[in-house]
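Before anything else, here is the set of structures, which you'll find just below.
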Structure P
Amino acid sequence: MSEFTIGLGCDRGVTLETMREAVHGALAMAGAQPRQVAAAASITLKSDEAALLALAEEHGWPLRFYEAHELAAVAVPHPSETVRRYTGTPSVSEAAALLAAGPDTPMTALVVEKHKHKGADGRNATVSIARKTP
């Protein structure tokens with residue numbers, strides 16, 4: 001059974017329900033189950049984001065955080081100047097998923113690139129999923 005890593009990005013103050021909906025939608029797109037997730041990851045700016053912490057705990061996923069310069073060094077299919085303006089890196093979810101998947105994981109390992117979801121709370125969550133390097 002394949003293992004995956006999930007990269008997570010979100011608006012500040014996003015609800016757990018919005019994060020859950022985004023992740024479950026992305027997993028469905030990948031044809032994957034939560035039990036196949038080896039780790040979740042995001043940017044250090046989000047290390048205190050309650051919904052990310054709660055989601056990882058709910059599923060028992062290790063949650064890793066990367067500095068903006070680490071994420072910025074990863075080639076991704078959908079870099080964003082808006083994301084760079086707010087975080088210092090052109091990608092959070094795609095780059096975090098790839099970094100968590102293993103060293104030198106190519107962008108072709110992304111099975112879900114940049115799944116954006118706007119929740120009932122009006123906040124946005126972005127999820128990317130990479131196939132973990134064996």
Structure Q
Amino acid sequence: MWFVFALLSAVFAALTSILAKVGIEGVNSNLATAIRTVVVVVMAWGMVFLTNAQTGIFQIGRKCWIFLILSGLATGASWLCYYKALQMGEASKVVPVDKLSVVITLVLAFVFLHERFTAKSAAGCVLIGAGTLLMVL
């Protein structure tokens with residue numbers, strides 16, 4: 001089931017890029033990011049209440065709070081940079097560079113989470129990197 005959700009995530013991410021490129025025309029990228037963020041916040045809290053998950057907020061430990069906040073800050077920084085890049089460049093070039101996050105994630109997961117880095121992972125990283133270069137040059 002994780003694969004279905006991951007695939008849906010990719011589809012929605014692709015739609016996000018195309019819709020954002022059209023919607024950001026003539027709008028300050030920071031303002032556009034703020035508007036998008038408000039929509040995401042409303043949608044996320046809507047899902048929390050729809051699934052009755054709001055009571056779990058009191059069971060979240062200090063460490064989890066710290067890392068969720070740091071993750072939120074990283075997401076905000078990513079979105080601000082992404083929208084600025086999307087406003088300045090072509091979606092067909094910005095998006096592949098943004099997806100280098102896959103390679104960076106694999107490396108960080110190996111270094112900090114001690115996840116296995118196999119020959120298959122290394123080959124995938126090289127191919128993603130090469131594919132990105134090919135698409136943006």
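No value in this document is a laboratory result; all are computed from the given coordinates. Bear in mind that the values here come from a model prediction, so they are computed numbers and not experimental data. Cβ atoms are built from the backbone, for glycine too; each structure is taken alone.
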Self-check item: Identity of the structure behind 5.3 (criterion: distance in nm of label points 7 Å out along Cα→Cβ at positions 26 and 122, calculated), options P, Q
Solution: Q
Practice problem: For helix-only ellipticity at 222 nm (-39500 (n - 2.57) for each DSSP H run of 4 or more, over all residues; to 500), the calculated result is -27000, so let me know which of P, Q that is. | Solution: Q
Quiz item: In terms of relative contact order in percent (Cα under 8 Å, 6 or more apart), which of structures P, Q is highest?
Solution: P
Exercise. Could you tell me which structure in P, Q was used to calculate P(r) over Cα pairs in 5 Å bins from 0, in percent as 2, 8, 12, 17, 20, 17, 13, 8, 3, 0?
Key: Q
Quiz item: Here distance in nm of label points 7 Å out along Cα→Cβ at positions 58 and 114 was calculated and came to 3.5; which of the structures P, Q was it taken from?
Solution: Q
Quiz item: Out of P, Q, which structure matches 0.10 when FRET efficiency 1/(1 + (r/R0)^6) of positions 66 and 90 (r between Cβ atoms, R0 = 25 Å, to 0.05) is calculated?
Solution: Q
